[in-house]
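Student: Below: a set of structures, written as C-alpha cells.
Bear in mind that the values in this text are calculations on the coordinates, not laboratory data. On a predicted model such as this, the values are computed, not experimentally measured, just so you know. Cβ atoms are built from the backbone, for glycine too; each structure is taken alone.
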Structure I
Amino acid sequence: MPVPSVVSLNPAGAHHQLQIARPATGLTLQGRVQIPGDKSISHRALMLGALAEGETTIQGLLLGEDPRSTAACFRAMGAEISELNTELVRVQGIGLGQLKEPIAVLDAGNSGTTLRLMLGILAAHSERFFCVTGDSSLRSRPMSRVVDPLRQMGAEIWGRKGASLAPLAVQGQRLRPIHYTSPIASAQVKSCILLAGLLTEGPTTVTEPALSRDHSERMLRAFGANLTVDPETNSVTIQGPARLQGQPVIVPGDISSAAFWLVAGAIVPGSDLVIENVGVNPTRTGILEALEMMGADITQENPRTVAGEPVADLRVRYAGGLNQPPLQACHIGGDLIPRLIDEIPILAVAATFARGTTTIRDAAELRVKESDRIAVMATQLNRMGAQVTEHPDGLDIAGETPLSGSEVDSHTDHRIAMSLAIAALNASGTTAIHRAEAAAISYPNFVPTLEKICQSV
C-alpha cells in the first residue's frame, strides 16, 4: 500500500525542504515511471527549430526551467515559439543568419547548455550585437572553453575575467572555419563550434580526446546540415554555410533522470521498477555500463527507434539477498566519464551501498557544474554517515556504510537534490533536504513520482 507520509515537501519562503522519513519497518519501490523529456535534445530542438526555415514540431519537450530559458532567448531574437508543453510545441523558424538583435540582455538562467551553445550561434550572426547572462551560479561557471575556440574563428566576445565569465557581450562576425582539437570531451564545446560552423564558409571540424554525446550531430543531420563523423579520430566536420529545414522532433525520456530510479531500484530491498521511454543513445549509456559493472539487475525492454534516437523501457530489480549487498564496488574513469558525467552524483549514492571501495577519477569537470559536485556530494553524504574521500578529479567511496537521516543541502543543484533524496530512502530515520526546489531545473515532477512508487513492506 502507498505510504505518502514517507515523502513530504515543505515550502519555506523561496526555498523548499524535502523530508523523507523511512519507516522503521522499511519500504520498497514498485511501479512504472514516466520521466521527463531529454534535456539535451529539448534544448537542441528549440534552437535548431528557431534557426530553420518553416515549422518544427516538438513532442515530449522537457518542461524544466532550462528549456524555458532557451525558448525565452530565441523568442527575444525573433523566433515564434508556442507555449511550452509536453504534447506539442510549434516553432516557426526564421532561417539561418536571420536572428534579430535583441533589445535587452538575453538571460540563460541556470542553463550552461543554453549559454554555451547559443554563443556559437550569436558569434556567427554578423553586424548584430548581443549581451548574455545567467543566474549567480551560471555567472560563476567557466566560459573560456567555448570562447577560446570561437575567438580562433574570429569571434569578438568580451566579458569578466578575459571573457571567461558571464555576462558576455558578443559582436557578431563573419567567422572563418577551423579544425579545433578540444582538450576535453565535451558535447557543449563540440556543439557550440558546430553551430558556429553552420554560418561559416567551408568545413569546420572538432576533434575530441574521447567520444561525447552526439545529439547535436544526429539532429543537425535530420534538419539538413552536411555533417560527417570520423569515429576513429572522434572528429566531426560540418560544411557551411548550411540551410536547415523545420522537422518533427519526438524527445525521448532523459536517461540522466532515469538514473535516479535505476539506482533507487538497485539499492532499496525488494524493488521492481520499469522506467518507460528512455533514450539509450550509446553516447549516453555510461550509467548503464557502470551499474552493470556494479552488478545491478537492469534489463532493456521494448527497444525501438524514435526520431533517429534509440529508445527502450528499463527494468531494474533489487539484486541483493540475505547478508548480500545488491552491488559491488568498481572503478569509474577514463573514456566512460564523458558518457555519464551528469550521473556521477547518483552513482556516488549507489557506491555507498556497494561492497568494497568505489573509485571515481577523471571527473574534474564536476567541479564547475551547477555546484562543485565533487565537494558537495562528499560533504553531504558524509553528513549522513558515509565515508567519502574527495580527490581533485573524483571520489573514493567506502561501501556498506549505514546511512542515518540528517539535514543536508542541495546547494541549489538539481542533481544533488535528487541524489540525496534517493540516498535518504535507504537511510534510517528522517532526512531533510534543504533547497530541494532545485530539482525542478530538470525534473519538475520528481517529488510526486517519488511519492507514487514508495510502498510499505
Structure II
Amino acid sequence: MNRYIKDIVRLCMVVFFLGASSLFVDMVAQEPMSEVVEESLAGNALTLDSGNTAWITTATILVLLMSIPGIALFYGGLVRQKNVLSVIMQTLFIVGVVSILWVAFGYSWAFGTAFMESGNPLGAFIGGFDKAFLRGITIDTLTAGNIPELTFVMFQCMFAIITPALILGAFAERIKFSGYTLFIILWVIVAYFPMAHWVWGGGFLQQMGAIDFAGGTVVHINAGISALVMAVMLGKREDYRIGHPITPHNITFVFMGTSFLWLGWFGFNAGSGLAADGLAANAFMVTHVATAVAAVTWLVIDWLCNKKPTTVGACTGAVAGLVAITPAAGTVDLLGAFFIGLITPIVCFFMVAVVKPKFKYDDALDAFGVHGIGGIVGSILTGVFATQYVTGEGGQQGALYGDWHQLGIQVFATLVSIAFSAVVTYILYKVVDKTVGIRADKRVEDEGLDVYEHGESAYN
C-alpha cells in the first residue's frame, strides 16, 4: 500500500508541475487575457446564446446522471450482494479523480491547439498544454454554439467520466481497489485523452472525416475493447462456470440504472451538436427510436431462445441500442435509427450468448459484448446510413446513399480504435500488476469485496 501511495503521489506531482509550469510561461509571455478575450469577441462578433447555453448545461447534468446513478445502479444490480458497494465505489471514484485530471490537463490534451497552431506534427495526436488548468478560459470565453467554453469543458468532462466507468463491468467482483485506482488513472491519461483529440479535437481521424457524433469510437469501442483485454488478463471469477450464469442480486437496480442511462443519453447525443436546434431534435428522436427498437428486439430474441422475456434482457437490449446510435445520432434519420436498433441487439446477443461461452472469457457484466460490440456495429453502420437529409447538402452520407468512401473511413477509424485501446490496456495491465497487483486474493473474492476492500456491507 505504501508503494501504491508513493506511485500516486509521484504521478500527481508530475501532472501539477507540468500544468503549473505551462501556466507560468503563459502568464509571462502573453498579453492580459481580458484583452485577448475582448479582441476575440470583437473580431468574431461572438454573442452568448443563452438558449444554447441553457440546453448544454442541462445536457451536462443528464450525462452525469448516466454515471451516478445510472452505471452505478445498472452494474451494481447485476453483481452479487457481496460486491455491490465495490461497484458503486469504483464508479464514484471515477467521477472524482477523472474530473480532477480533466481540468488539470485532460481538456488541454484533448482540445488544446498549441501543437496544431505551431505546426508540430504531434498536433495530429495530442492537443498540448496550452489550456492546462483551464488557462486562458474566462467566464467570457465563448466556443462553438456561442456557449461559454467553461460549459463545454464541463460537458466534455462528463464523457471522460463515463468512459472508464463502462470498463469496470468486465472485471467486476475480482479486482483490488488499489490496482483499480492506478489502472483507471493511467488509462484515462494514456487511452482516453489522446483518442478524444484524434476524433473531436482536430486530430488525424477527425481530419480524415471519421464520423463519431457522440462517442462510438472514443467512448464505447475504447472502453469495450479495454474491457475485453482486462477480462482476459484477469481471468475468470473463482466460481464462474460456463453455462451457469451468476444471478444478479437486484434486478430492480438494473431497471433503475437503465432508466437513468436512457434518460441521460438524450444529453449525451442531443447535446453533442452544442446547440438547441434541429440537429439536436433529430439526435433526440433517433436516439429514442433506436433504443426502443433494440429493447424490443432483444426481448423477442430472449423470448424465442430462452422461452422467457426477461427484464435484464430488455434492459441490456436498450443499452445496446443506446450505444450503437451514439456515433450516428448526428448523421442518420429515422430509417437509419430503426435498422441500427434492429441489427445491433442481434449481433450483441450472439456475442454474449454464443461467442463468450465458446471462448470462455469472463466478461462479468458484458461490457465488451454490449459496449464494445455495440460501438463497433454503430460506428460501421454510421458509414452505411448517414444521410444528407440530416447532414445537409454537400454533407457526409453513407454507402446506402452511394458514398462507399465514408464507409471505408468508418471501418478504418474503428480498427484504429480497437488496436490502440487493446495495446494500451495490455501494457497498463502489466505495469499495474507488476507494481501494486490487480487481482483480489481468493479469500477476498470468495467472501466479497465490500467488506474486505471497503469495510462496509450494502444490506445490514
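Student: Assign the value 1.17, calculated as Cα Rg over 2.2 N^0.38 Å, for residues 285-388 alone, to the correct structure from I, II.
Tutor: Of the options listed, only I reproduces it.
Student: Further question on the same structure: Given 1.5 as the derived value for distance in nm of label points 7 Å out along Cα→Cβ at positions 165 and 253, which of the supplied structures I, II does it correspond to?
Tutor: Going through each structure in turn, the value belongs to II.
Student: So if we calculate distance in nm of label points 7 Å out along Cα→Cβ at positions 229 and 277 for every structure here (I, II), which label has the highest result?
Tutor: Going through I, II one by one, distance in nm of label points 7 Å out along Cα→Cβ at positions 229 and 277 is largest in II.
Student: Suppose P(r) over Cα pairs in 5 Å bins from 0, in percent, for residues 237-292 alone works out to 4, 14, 20, 18, 11, 10, 8, 6, 4, 3, 1, 0; of I, II, which structure was it derived from?
Tutor: Details: I: 4, 14, 20, 18, 11, 10, 8, 6, 4, 3, 1, 0; II: 4, 17, 18, 14, 11, 10, 9, 8, 5, 3, 0.
The value was obtained from structure I.
Student: Looking just at FRET efficiency 1/(1 + (r/R0)^6) of positions 221 and 325 (r between Cβ atoms, R0 = 25 Å, to 0.05), which of the labels I, II belongs to the structure with the highest value?
Tutor: Numbers: I: 0.05; II: 0.95.
Biggest value here belongs to II.
Student: Which of I, II yields -20000 for helix-only ellipticity at 222 nm (-39500 (n - 2.57) for each DSSP H run of 4 or more, over all residues; to 500), as computed?
Tutor: The structure behind it is II.
Student: I, II: which one has mean projected area of the Cα convex hull in nm², for residues 61-156 alone, as calculated, at 6.3? Let's see the in-between values first.
Tutor: On the way: I: 6.3; II: 7.6.
Checking each candidate, the match is I.
Student: For distance in nm of label points 7 Å out along Cα→Cβ at positions 333 and 397, which of I, II scores largest?
Tutor: Of structures I, II, the maximum of distance in nm of label points 7 Å out along Cα→Cβ at positions 333 and 397 occurs in I.
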